[in-house]
Structure P
Amino acid sequence: MHSFDFQPIGIIHSCYTEKFGIPRQSGLVTAAPVTLELYAPYDRPEALMELRGFSHVWVIFVFHQAMRDEWKPTVRPPRLGGNQRIGVFASRSPFRPNPIGLSAVMLEDIQCDNGHCQLRLRGGDFLDGTPVLDIKPYLPYADALPDACGGFAAQPPHNEMTVVFNELATAQCARWEQAQYPGLRSLIEQVLQADPRPAYRVGRKDKQSFGMRLYDLDVKWVVCGSRIEVTALSLKA
């Protein structure tokens, strides 16, 4: 049996600084900006020649915070309520024999400075600090298969959550948008509309309080039925 030693070609800089809140698939939160910083010697402009002609790229990466000593043959996907077990190879769970992920994301720009390059991406589902193993162009004629069968996930998730901001959160969000994070409100709205709650908390009628981290901010919100109210934003401790 052959063994392989893969070295990262770059690292992800993402607004998601903890696992809670990361969308469960790429492309669900299009407001999420991503920077893929390439390491030397892979950061040379010639390695990216002609990539600008593609609107999307595949990013192959490592689930670096999901590594375990032993793998399990079954997982419980949130899509099925978190209770039903399926085979790990029928899922996109990060807990895999080899913790490798694959995401299709929008390529917004390629920036090169003094011969060193980075990619500006959008719509990623990456944790900040994610190691990247490879980049490949997305080919619509080969990668988009409209007649494919999606098994238990044949349809996109139907999220009917309404997201509102109270007066305090509205003012705080506006200040942070102006000072450092343009588009912050849209990002928060899209993340929460995707309903990042654990599957066992979905459907409960009682009022629930949650918090997540985006960039260096703590975002607090409460859920009541199908309504999410953002209550406060503050610098994380």
Structure Q
Amino acid sequence: MNSGYAVTVATESSDPRTSDDSALPLRERKKQRTRRALADTALTLFSERGFDRVTLEELTAHAEIGRSTFFRYYGTKEDVAMAAEGELWDAYTVHFEQDAAPGPALDALRASLTAAILGMPDGWDQRFLATRRLAAGTPVLHGHSILSSMKVQQRLVEILEERLRADSREDVRLRLLGEFALSAWRCGARNWVAGRGSGGYDKRRGHGGTKTLARRVEEAFDAIPSGLTLELP
């Protein structure tokens, strides 16, 4: 990796955590189940009828909850529609903030994203694919997805600032690192959805689940150094 981009993350202690839901308190497990059930109900309704044709009242009625309960779990109808994507972003930022190992910052960003993808629960890949299909035909959700990724990128930069005790307004490398991480995600995810990658072309969307998705994202990170030195004829 070009040394000009090898910002190094300092050592920082973190509390031990586990992704095993069984380790969570009963109250928290119930909240997570309710949140997931609401997201599943929303995704089914939106996929069958279209995002714009399902009102919040209809959604809460199908989920058998009140409006106030809905807003305890999701801020907007767009948030619940893109819940699978939001779960990945939450896992990514938490892992990078609490578990990123010391060393080159881009390697840490890469490792945390890979860990977040591989740590997604069973069935997440299919829910994520469904949200991508939904967003592709719904401009407001496509815009929401872009905005969400920009917020994640900003959060990653803030964490870098905290760890490195630096200001991204003065050290442009921190913002570039955020750009690299999210660009690698976008390229890898697109290839995974389309069935492209190092193994050739496979028409099955999302084939291979989260393991293959993680591999496609890793391939995108691998391409960054040579991409920076690519010369035009």
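Quick rundown of the values:
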{"quantity": "Which of P, Q leads on distance in nm of label points 7 Å out along Cα→Cβ at positions 31 and 103, largest value", "calculated": "Q"}
{"quantity": "Parent structure of the calculated result 21.1, given that mean count of other Cβ atoms within 10 Å over residues 111-118 is the read-out and P, Q the choices", "calculated": "Q"}
{"quantity": "At a computed -3000 (helix-only ellipticity at 222 nm (-39500 (n - 2.57) for each DSSP H run of 4 or more, over all residues; to 500)), which of P, Q", "calculated": "P"}
{"quantity": "Per relative contact order in percent (Cα under 8 Å, 6 or more apart), the highest-valued of structures P, Q", "calculated": "P"}
{"quantity": "For 56, 44, 33 (Cα extents along the principal axes in Å, calculated) the corresponding structure among P, Q", "calculated": "Q"}
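Only the coordinates and a few stated rules stand behind these numbers; no lab work does. Everything quoted here is computed from the prediction, not taken from an experiment. Cβ atoms are built from the backbone, for glycine too; each structure is taken alone.
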